[in-house]
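Undergrad: Listed after this line are the structures, all set down as structure tokens.
Derivation of every value follows stated rules applied to the coordinates shown; laboratory data play no part. All of these numbers come straight from a predicted model, not from anything done at the bench. Cβ atoms are built from the backbone, for glycine too; each structure is taken alone.
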Structure 1
């Protein structure tokens, strides 16, 4: 983000100065050239009735913006494949005939400074299976010195679902306390598809906050410098941010209605912000 800011205020202006108006190729603007502008019916209506047209659009954008509260992320990408695709067929056979967690079992790694006894791994397995969301726990491997154990944890729910992601987040936080209860002094680490999605969600949320905050501050600062006004930059950035939230909310609704997808990719908000705000401010 630092280098993006640096390039925005140094490199880009320098390149435009170097190339001049040729940078706008193929439609190179000519200084002093006047062209006749013909307004269509919509433009005439907006100019003649700004309050009415602005009010209608404003209300529509506010309504669609509120739909972002129904934002839900989709991680089960296989379900989006064509129904006759071999990978999806196999996926659905496993899902129907076995524990759903067998689609993508998670791995629990227990690392201790002391040798783990057989009853320690058995106690861990028994404790984990007390959760309704855990279908089975199996010891996969034990290190040669006996200080590390790898366990396969299969959930009873779809490992790509939001329910599984929420459970894995809680389970990861609860496992150190669980080990302490059964008297095992060790560190616990989860890997696999579901734990990866948990981390991905955290990183993605952090990315969105950083990008939205820093890009907004940068754009606002540049607008203050360019317009030499206080009110105009705030008005411009506010309308652009509203259009971003509105477009995202409307997009969520249309994707559901037109294509039947109740959730979207976790990267959509980030890409939407970049294109609608960072580029839209132009």
Structure 2
């Protein structure tokens, strides 16, 4: 299956692909009401906004594309039924993920040109329960990821990004679910895995970057990198290691540094 994203990824004259920025912070900046979320019982469930207030999410996508982003991520970071069930919305997991992609694709098409195609990455977050810490069993997490991936695939995602990974076992579960869906559909999508290294220099469960590479190098992924948690200054050594040892293309999608308390407000200097 030919992938325009992979062609762009390996274009010798365009070595950098720019992803968008945070979704949650941009939603907060819109000062949405409980009614925008579909009622007070759903307030805070950003993923549900693709159903109840799609214009708010479209505006976030549109702003990033106008700023020059090549790739926008779907509003599905917490899109598994396990996370959505915290709002009694787990039964809508497939529909929410599919709709999120369709919404992002419609906005991306407004900005795509032959010289600068725009892409939609189906965002798959870590959820709120980690298997290594025995918060959840392998099979339950696998089923939830399969459902999410089916929605993202059927919505027409150009690629998938398993992001903010804090647990290598969680990555393995997600990759297994993705492989199952790819087999069902008879075609794969480009795949990004992005881990989070904490300020102490390892993933949350204690895994170092060299172990991440050793564990994941046998998997059929296209990009391996870092996102979230820290600013670019604290990612430098990890990125240097990846540049020397990773068999994959490298990604780096940092936070805007770490927040500092300035008069009671969280400020990113």
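Undergrad: Which structure, out of 1, 2, was relative contact order in percent (Cα under 8 Å, 6 or more apart) calculated from, if the result is 22?
TA: The correct label is 1.
Undergrad: Between structures 1, 2, where is distance in nm of label points 7 Å out along Cα→Cβ at positions 97 and 113 highest?
TA: 1
Undergrad: Given a value of -17500 for helix-only ellipticity at 222 nm (-39500 (n - 2.57) for each DSSP H run of 4 or more, over all residues; to 500), point me to the structure among 1, 2 it was derived from.
TA: 1
Undergrad: Suppose you compute FRET efficiency 1/(1 + (r/R0)^6) of positions 161 and 185 (r between Cβ atoms, R0 = 41 Å, to 0.05) for every structure in 1, 2: which one lands on 0.75?
TA: This value belongs to structure 1.
Undergrad: Out of 1, 2, choose the structure whose coordinates give distance in nm of label points 7 Å out along Cα→Cβ at positions 49 and 65 equal to 1.7 when calculated.
TA: The read-out was computed on structure 2.
Undergrad: While we're looking at this one, here's another question. When you work out Rg/Rh (Cα atoms, Kirkwood Rh) for each of the structures 1, 2, which one comes out largest?
TA: Numbers: 1: 1.14; 2: 0.94.
Greatest value across 1, 2: structure 1.
Undergrad: Quick check on the output: 4.8 is distance in nm of label points 7 Å out along Cα→Cβ at positions 9 and 41, derived from one of 1, 2. Which one produced it? Could you put the intermediate results ahead of the total?
TA: On the way: 1: 4.8; 2: 4.1.
This value belongs to structure 1.
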